[in-house]
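**Student:** Before anything else, here is the set of structures, which you'll find just below.
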Structure I
Amino acid sequence: MNLDFSQIVPSMPYILKGIGVTIQIVLASAILGFVLGVILSLCKISRNKPLQWFADAYTSVFRGTPLVLQLLLIYFGLPQLLGFDIAPFPAAVAAFGLNSAAYISEIIRAGILAVDKGQREAALALGIPYRRMMGQIILPQALKNILPALMNEFITLTKESAIVTVIGALDIMRRAYIVGGEKFAYLEPLIFAGLIYYVMVMGLTLLGKAVERRMRKGD
């Protein structure tokens, strides 16, 4: 082995700037995925058959095809239909958000169904509207139960965000690849990028455990 990290030291600040890009993509995608996931989960437990079929079909498509394919279809395919180019950032957010929504919808659906049916029946018996019942009674309890699963999805999204390098977004991975091309040595910048991702994931893991402990104390 002939590792020489000293040659990439001047380029480390450039790679570290990719953290901001990665965080922006992950946060925007997570928000979009969560909102769509809640809507899809409600469609899945609805008595409206067309809504159920739509939500199930959506989940089937986005869970059954590779994320990188979805990203490339949005970035390269949609402009062919729309007639104008899409920037890497919105393309990444759309692809990751739509994909994450499929998984989050299943997580939330399971959480809602895990809540005691007696509470739903009691709320309906008291005349509480469905929207208020779901928003103030059922969903808060479901979210408390599925928090670990949601954190795992967020961590997975953080790692999978690295594939935006294929559309040229200047995230951590793309910057490490650029530095590798400039130095004619890819191993060192890629290891450095891997270390950054590892620290980010460990930080999210500790944050998730801290939030989970706090929510348990609040029970």
Structure II
Amino acid sequence: MKIKWFGQSCFMITSQSGIKVLTDPYKKMLGYKLPEMEVDIVSTSHNHSDHNNINIVKSSFIHINEPGNFLEHGIEIKGVQTFHDKTSGSKRGKNTIYNFKIDDINICHCGDLGHLLNSEQIEKIGNVDILLLPVGGLATLNAVDAVQVMKQLNPTIVIPMHYRTKALGIVGYVFGKVDKFISASELQVKEYEELELNKANIKGYSGIIVLKYD
């Protein structure tokens, strides 16, 4: 499979058979630029404009936007309800974590998770091979809490998201840098333009993978 980051919480995950999954597409309110796309599945973790711009997709697609169990294009998807804050959603509302089983690899996208997980949520999420994790704080997990969630889910690979980058300009200063998470994690770090791996070689990529924004 291939994993490409488009900034914020937006990723394109492409299976070996060519099925494309797009997560949390954003509007142009951010410093990032998202091209029009043709994909098969779009997931949105919550209904905020920097995560729910499904209009960017110009093909027919399946939209997953709620908790539950789904099977689309041969991909198993589990949606688990969480919250955008530490007060059960009273400040920023609900958030859905999605665990996708693609090419026999479990990829967990945390959306704008704002709290540590409880035992029931951990059990529902299940096994995680690759964790797409917000680390920038403010409206999501900060670096320290992100490390705790990483330990709760125990993935082989962690790909940080939703943190300060140069592309965000002044807006980015409200978020922490990815360096804080890396330092707190004490894990090995590798950097790629795009990540390409399979079930056989995934352990060779273990640790933190920082994906570059074009």
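No value in this document is a laboratory result; all are computed from the given coordinates. None of the values given here were measured: they were computed from a predicted structure. Cβ atoms are built from the backbone, for glycine too; each structure is taken alone.
**Student:** Please state which of the structures I, II yields -24500 when helix-only ellipticity at 222 nm (-39500 (n - 2.57) for each DSSP H run of 4 or more, over all residues; to 500) is computed from it.
**Tutor:** On the way: I: -24500; II: -3500.
Answer by label: I.
**Student:** Ranked on FRET efficiency 1/(1 + (r/R0)^6) of positions 101 and 165 (r between Cβ atoms, R0 = 30 Å, to 0.05), which label among I, II comes first with the largest value?
**Tutor:** Sorting by FRET efficiency 1/(1 + (r/R0)^6) of positions 101 and 165 (r between Cβ atoms, R0 = 30 Å, to 0.05) in descending order puts I first.
**Student:** Taking distance in nm of label points 7 Å out along Cα→Cβ at positions 141 and 197 as the quantity of interest, name the structure among I, II where it is greatest. Before the final figure, lay out the partial values.
**Tutor:** Details: I: 4.0; II: 1.6.
Of structures I, II, the maximum of distance in nm of label points 7 Å out along Cα→Cβ at positions 141 and 197 occurs in I.
**Student:** Match the computed value 16.9 of Kirkwood radius over Cα pairs in Å to one of the structures I, II, and report its label.
**Tutor:** Clearly, the read-out refers to II.
**Student:** With relative contact order in percent (Cα under 8 Å, 6 or more apart) computed per structure, which member of I, II shows the largest figure?
**Tutor:** When relative contact order in percent (Cα under 8 Å, 6 or more apart) is calculated for I, II, structure I comes out on top.
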